[in-house]
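Asks: Next up, some structures in structure tokens.
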Structure 1
Amino acid sequence: MHNLEWQYLEERSNSWRRQLYIKGKKLLASDIWSDAIVNKMTPNEVANNKGLPIEAVNEAIAYCQSHQALIEEEAIAERNYLESKGYQLEPKIAHR
């Protein structure tokens, strides 16, 4: 999966994940992308919030947009693993 076109992203050989990380950070590219979507943040806002260059944020977003299947596959695998360990991922509905 190594791709020379990514200036701010890198593989991690010690990780089960195949998606790329922000170079020098314990931060997945998909974390950048999901922060922007979930929190309705602009790339500039994400860059300021994470202390990253705007170019790194734009690159992470572009990477995620072009690798959506991989990111979804890894999210499902992580969810399945956590559920198999007994973690409750959905909140319980409180009855009144």
Structure 2
Amino acid sequence: MVQERFEKIIKQGDPEVMQVDYFASSAPCEGDVVIRQNATDMKFLDVYRYSSTYQILLPSGIGMEAAGVVEAVGPGVTDSNEGIPVAYGGGFPAAASWQSK
């Protein structure tokens, strides 16, 4: 297992409400892929989210778009392989998930 880092919002307010948190990555489940995120975004929408202009479910993260590389594929995944570059948008912040067709 690898220790992964992400920005976490535990309450809404000033930028200081974002804090670094860590989690242990694990093997992907049936139909899932693990993406090593090499770049994520922080847009003005994220400012609205952490500042309470938009109400959000907490805890949350920042960034709704990312680019990276498929690091692992779970059982049953037939349309992706390790090492493939990927990008996504409009997913859940900091912990996006994708299921194989």
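Asks: Can you spot which of 1, 2 the value 43, 25, 21 was calculated from, given it is Cα extents along the principal axes in Å? Display every interim value, and only then the final one.
Replies: Working: 1: 50, 30, 22; 2: 43, 25, 21.
Answer by label: 2.
Asks: Which structure, out of 1, 2, was distance in nm of label points 7 Å out along Cα→Cβ at positions 27 and 59 derived from, given a value of 1.3?
Replies: 1
Asks: From 1, 2, which structure was relative contact order in percent (Cα under 8 Å, 6 or more apart) = 30 calculated on?
Replies: 2
Asks: Match the computed value 1.7 of distance in nm of label points 7 Å out along Cα→Cβ at positions 35 and 67 to one of the structures 1, 2, and report its label.
Replies: The read-out was computed on structure 1.
Asks: Also, I was wondering about something else. To test your reading of the models, identify which of 1, 2 gives -15500 for helix-only ellipticity at 222 nm (-39500 (n - 2.57) for each DSSP H run of 4 or more, over all residues; to 500) when calculated.
Replies: Numbers: 1: -15500; 2: -2000.
The value was obtained from structure 1.
Coordinate-derived values only; no laboratory data. Fair warning: this is a prediction, and the values are worked out from it, not measured in the lab. Cβ atoms are built from the backbone, for glycine too; each structure is taken alone.
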